[in-house]
Structure P
């Protein structure tokens with residue numbers, strides 16, 4: 001089977017969505033990181049407990065920005081279904097986040113904040129790819 005060639009317009013649209021998603025992710029990460037670091041440093045919460053709290057704040061933020069600004073097409077008309085799939089992808093991202101943070105702190109002896117930043121880069125790539133593929137395309141796979 002031959003790979004589908006993308007037009008310049010499709011590649012431009014994908015780049016635009018990627019840039020918008022990156023900006024939206026930076027905003028979500030700022031909120032996520034602020035809550036994460038605040039819980040660790042100010043409230044003395046264990047880093048593996050603080051991580052999901054920050055992640056959930058980031059999840060809601062990135063959903064709102066993705067659905068209303070970053071992506072042009074939407075696969076589902078029902079926002080509840082869309083959010084459920086979005087959150088499921090986020091749940092997989094959270095598992096990846098926890099694993100990378102744990103490995104960074106326990107194995108690589110990074111600070112919890114440094115481990116979070118490493119995790120953010122990996123989770124961003126996973127989340128963008130999965131969300132674009134599963135949510136923010138037209139039914140049938142069109143951009």
Structure Q
């Protein structure tokens with residue numbers, strides 16, 4: 001019998017820059033990467049087209065449905081404006097009890113859009129902030 005795997009539920013994403021936790025968010029999109037694909041039709045061979053890997057592409061990380069309890073997010077945003085400061089960031093998938101189940105690091109990251117706090121009718125009175133972050137790619141090891 002294969003080993004059982006834990007299903008992750010009631011988790012949140014924690015965003016931090018070195019030494020500072022920016023905030024926790026219920027949703028994070030953009031945890032992806034893909035190659036551009038170059039198609040090369042070889043002359044004289046009409047049977048197939050070569051597919052070659054090109055540049056790696058990374059979408060913005062988009063954090064939403066969260067709220068910070070301090071000014072760390074706005075301070076990071078303004079520091080980027082003033083100093084063009086690029087940071088390595090860490091995104092952790094954490095359980096309700098704070099245990100980290102997965103984590104990712106991204107190079108040369110900076111915030112590009114912030115909105116909030118807003119309160120929606122279906123949010124049960126919870127104020128919500130969102131943040132978009134550009135980066136140079138997933139850091140491996």
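No lab work stands behind these numbers, since they all come straight from the coordinates. Just so it is clear, the structure is predicted and the values come from calculations on it, not from any experiment. Cβ atoms are built from the backbone, for glycine too; each structure is taken alone.
A value of 16.0 for Kirkwood radius over Cα pairs in Å, calculated from one of P, Q, originates in structure P.
With FRET efficiency 1/(1 + (r/R0)^6) of positions 49 and 81 (r between Cβ atoms, R0 = 35 Å, to 0.05) coming out at 0.15, pick the structure among P, Q it was computed from. For FRET efficiency 1/(1 + (r/R0)^6) of positions 49 and 81 (r between Cβ atoms, R0 = 35 Å, to 0.05), the value 0.15 is produced by structure Q.
Structures P, Q were compared on distance in nm of label points 7 Å out along Cα→Cβ at positions 97 and 113, and the highest value belongs to Q. Of the structures labelled P, Q, one was used to calculate helix-only ellipticity at 222 nm (-39500 (n - 2.57) for each DSSP H run of 4 or more, over all residues; to 500), giving -25000. Name it. Of the structures listed, the value fits P.
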